[in-house]
Every structure is written in C-alpha cells, then in structure tokens.
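For reference, the structures are reproduced in the following blocks.
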Structure P
C-alpha cells in the first residue's frame, strides 16, 4: 500500500462514508496522475443506500494533490523544512437527479448554506448552483413506453482547500485526519439525507 499523506486522507474519508452507511458508486471512482503536470487526483461518488441506479441524490467528491503540495511535502520529508503547508484542493458536488420536472434553485437554498461546517482550520465555500436538462433521444422514447421527453437535475458545488497540519505529516498515528474528514463525511451524509427528503417528483430508477 502506498504510504502517502494524500492516500491517508482518502482512506479517512472512505472510513467516514462507511461509518455513515453511504453507498459507493464503484464505477465513478478514479485515481489519476497528470503525466504532464504531475498532479494527483481522486474522484469518487457516494449515494444513499437502496436507491437504485442512478440514485436520486449523490455526492461527487474530487480531491486534487497539486505539484506545489508535493514539492512542499517532499521538502519537509527530506530536509525537514516546512515553508508552506501542503494542501488538498477539494470539490464537493451535491446532485439531485432523476427529476421529472425542472426544479427551482430555491428548493436547495435552505439545505446548501454559503459555507460548509469547519473542516480543520477552513471551510468549503459554495461555488454555484446548476440546473441540468437532459433531453431523451426520440428513438429511445419510441422504444420505451411512457418514457419522459427529458430528465432534470440540480447541482450545488462547494470548493476549498484543506491544509495539512504538520502534526499530520509528522505522526502517522495522529487522529487529526480521521477527526477532520470524519466531520466532512458526516456533513456530506447529512446533506444527502436532507436532499433525499425534498418533496420532488422523481423518475423511476433504470433498474426498476
């Protein structure tokens, strides 16, 4: 197993999701390396259990480990010099999908505040709300009885940095990552439950 603080953070968030009984969307998980720039990125998606495919509500999580963070981490690791705290660039996208009608953005405003709860020493900030309309191909509509002409979705995006404390870098037994990413996972899980409770009309899952 790769021993790196970035993978430690990934493991801490996975543990938090499992503790909240969220369901991982296995085909939506990717670990990638930018061979030109050297950035690492991890993408995953989690939904509420038992909702079918695709789930009504889902959280897309993106973690990026940029080259400047790796440079700072390597210098601390090799030279024990820490000029700048390495950080993970985070993006969380809450998505409500399989909607039968176009939603108003106000339906999520009371659930999606401007900032997340405190995660370490910082918060994620709401970056925007998007409403998506996906029109169904006419041929597919003819092949399926009572198929809708369009499906709708609404997304709320949060972005921010998580700076890694020197204690986390220096001590593999530190519980800081578990504490901080446990809080992040708890917030994501609670938000998904609130979104799932919205009084909206949903289309049936593909596997119904």
Structure Q
C-alpha cells in the first residue's frame, strides 16, 4: 500500500500546525540593579498582545513610589519562608540581603493558556528557571557603562549609599554570567531597548 495514502494533505498539515495548542514562554530578564529590567518588561507588555508581567514576592522594604501588588508583593521574611517551604515559588533567591521569589501558580496558569510571561529577576533565579523549565528564554540586560549604571542608581534616590555600593560590587559578578543567556541587550536608549526586546519575543514566538 502506498504510504502517501496515510499522509495528511497539505491543507490538513497547515491546519494542524496553525491550530496546534501553544504553551506560553517565559522571557527572563536579568542584569545589574538599576539597568532597567522592570521598565523594559512593562513597556513590552504594553506593546505586545498575549504578554503578561510576573510580579515577584520580596522581603525588601517598599520604596516611596512603589505600590504593593503592582510593583511587588511585599511580604515578611516569615511569610516568604512559609511560601518557600510549601513550594509556592518557581524560583527564589537572596539578593542584596533580601529574598525574592516568583509565583509558581501564576506562571503555570498563564503559560497553560498560551500566554507569554516576562520576569525581571536576578541571575540566581534565572539559572533556576533554565534548569527547571523547558519553555524559557533568557535575556541579559547590560548598561552602556558602569558610570551610567551608578548614575541611574543615584538618580533613583531610593537606596542608601551603602546599598548602592553593594549593588555596584555585585554588578561585576552578575555581568560575568552573561554566557548563560540566550540574548544580550544593551539598555542605552530605552525606546531602542524595548524595540529590541519586542523583536526577540516576536522571533521566539515563530520558533518551531
């Protein structure tokens, strides 16, 4: 019997490919503190459809301009430890002496519906995402220079001099892990950086 008789027609093949359920992808942005990861995520979400932003849980103090449940879920260390013990975090890390974590429930619900998610997390969390998930794309965001990174932290006017010094000291170790990422993105001009990130997301959506 001719095997071609059991092969789908071209119309059937195209229909199968077009209608095939798609699981959402995690677009993970990492980089030194102050490089603009969160701004890039929010701008991309505003420009692209079927893209959500994952709000992290953190134990760090809330900055004056931040809003609970919009910028972060601000929780106590005891609450964080309880959630961690219950397995509520897809990834978690201690960064600059504070804890951060990504909700496992939120990620699983959104991606199962075929929507993509952006996450602004540190290099430790990104490594956990890469090791534990198959549907992640890692983007490392670089500042144009260390001097500009320091100026951005100073302009933010929300950290003590000691905290800024700690963030700059950690920047070298963070940047040195760029090889673990799929893409490098330089945030020199925010509009251009957003356009570059959007291009990455569009390209990955077309990946076979």
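Looking at relative contact order in percent (Cα under 8 Å, 6 or more apart), point out which structure of P, Q has the largest value.
Evaluating relative contact order in percent (Cα under 8 Å, 6 or more apart) on every structure, the highest lands on Q.
Distance in nm of label points 7 Å out along Cα→Cβ at positions 82 and 170 was computed and gave 0.6; which structure, P, Q, did it come from?
Only structure P yields this read-out.
Hey, helix-only ellipticity at 222 nm (-39500 (n - 2.57) for each DSSP H run of 4 or more, over all residues; to 500) derived from one of P, Q reads -9000; which structure?
P
Readers should treat all values here as calculations from the given coordinates under stated rules, not as data from a laboratory. Since we're looking at a predicted model, the values are computed, not measured. Cβ atoms are built from the backbone, for glycine too; each structure is taken alone.
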